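Before anything else, here is the set of structures, which you'll find just below.
Coordinate-derived values only; no laboratory data. These numbers come from a predicted model, not from an experiment. Cβ atoms are built from the backbone, for glycine too; each structure is taken alone.
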Structure 1
Amino acid sequence: MKFLSYSTGGEASFGLAAIDGVIDLKSRLGAASLKALIAADGLSRAQAVAGEAADHAWGAIAFAPVIPDPDKIICIGINYEEHRAETGRPVVAHPTVFTRFFNTQVGHEQPVVRPKVSVTFDFEGELAVIIGKPGRAIPEDRSLDHVAGYACYNDVSVRDFQSHTSQFTPGKNFPATGPFGPFLVTPDEVGPLGPQRIQTRLNGQVVQDARLDQMIFNVPKLIAYCSLWTELRPGDVIVTGTPGGVGARRDPPLWMKSGDEIVVEIENVGQLTNRVVDEAP
């Protein structure tokens, strides 16, 4: 199944994707948000309404970030070997971790805002993991039991702010720089992780192209590691790192600019599309 958060007529809601639109779940299942439904172990209850008529046509909604209000967004850096090599970073024994704030996120088809203070605006196509069950010190061989689903993510970087110090956080938390969506896709639809292709396209040109099994630390390892130092909660998001080909490591560098279209597509997960706009004066 494919779930989404959205708004229509100025009202926020969430639902189940159908062929011709969205089946609203807020009105049917009584939860306040998709995160709340996940926390109540309610995703399976949506199966009962999967065959009903759509409440809203696709053209009548605005996509929101899949989880608009996660407790935590844990981002993983330098997690594909090609990207590690292009950055010149050393091989490490543990994942590189930083955080993104939930209010920096935007939905599918919503504008990504390039800040006035920088032109080093870079793309990073990634797989997002949405946590479904709470846990601490989760064993690696049981970690996938804690996954509600997967989504596309574009962990956009403001590179000069990211490199002010050794900490990535400033360059990862400008407003409207975290596209997330369009859907939370349940694991049964995605299949065992590994062979799925992840690709980023800028104005139709392929700029990143890899497979999920090329991660240095795979999803079970990331869940197990992160759960050692924080309690993972339903709706938490782990953004699993970007492949090689980022704009900062090209010669000359390739920065996103106003009017550009950026697409992140992951096989069996979806296609996340956004346009870049400049921050208003």
Structure 2
Amino acid sequence: MMNTTQKKQRPIEMELEAQMRKFFFSRQSIVEATEKGTPRQLEYLHRILDGELRLRAEARKTRMVRGAGFPSIKSMDDYDFSHVTFPTLMGKEDVLSLQFIEQKHSLIFYGICGSGKTMLSVALGIIACNKGYKVKFMTMNHLIARLMKARSEELLERFLLDLKKLDLLIIDEWGYCQIGREEAQLLFRVIADSYETKSLIVTTNLPFSEWGKLMTDEQLATAIIDRLVHYGHLIDTGNRDWRLENSLMRGQVGKIVTNKGGDSM
């Protein structure tokens, strides 16, 4: 005959025990609840804890999205992939499944201004947050400013450690402004620390051949590119400017507006 500790648990008791463990109930309290509670009491407690776990999960997702620093909230449902070219080894479904994060691979979104690079990176970042990944979104200029500030305050190693804890770092607008050697060296540290340890998404409108001019240091640019491309996938977002096509000034861009005197404004 089975004793109390050997009694086979019913499914609801097993589920309730798992829930209570997530709330760090003691073993004694778990045994007390599962062995002495009536079926109705167990069902009620199970429902209460399940609801609380769901609320906490949703609150955690909200905190992670807010903490990631996205410039806006974007949904993949609104993204048009018709002009996006994916590489052979990383198709659309692989990207959307976040397989690249599990593999600690990087994605380079390359295309003209307005082709949807930032929107795609934000939408993917939000999906990652909702799946429990630690994500941070920063423009290249913002990242460099944070690195320089951290170094001036002797907090560089702490900031780099915070970046190392991420699952995905998104660096937007790579190449919009030229940077000096000092800034490039700090940027290299971020890329080197990420190599084989976490995923990166980099959005850029510059081909790799132009990165040396951007950083005024060909060797540093080459070292950064080497680390990005080794476990990286280039995704071409195309030459279609979606912002321009949907602009309120569509059809007027390029026109010269003159005043009554004939002088250009």
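Tabulated results
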quantity	calculated
Comparison of 1, 2 by FRET efficiency 1/(1 + (r/R0)^6) of positions 38 and 174 (r between Cβ atoms, R0 = 35 Å, to 0.05) - largest value held by	1
Which of 1, 2 leads on mean projected area of the Cα convex hull in nm², largest value	2
Which entry (1, 2) yields the derived value -15000 for helix-only ellipticity at 222 nm (-39500 (n - 2.57) for each DSSP H run of 4 or more, over all residues; to 500)	2
Given 15.8 for mean count of other Cβ atoms within 10 Å over residues 14-21, calculated: source structure among 1, 2	2
Label whose coordinates, when distance in nm of label points 7 Å out along Cα→Cβ at positions 142 and 238 is calculated, return 1.5 (choices 1, 2)	1
Answer label among 1, 2 for the case where mean count of other Cβ atoms within 10 Å over residues 22-29, calculated from the coordinates, equals 10.8	2
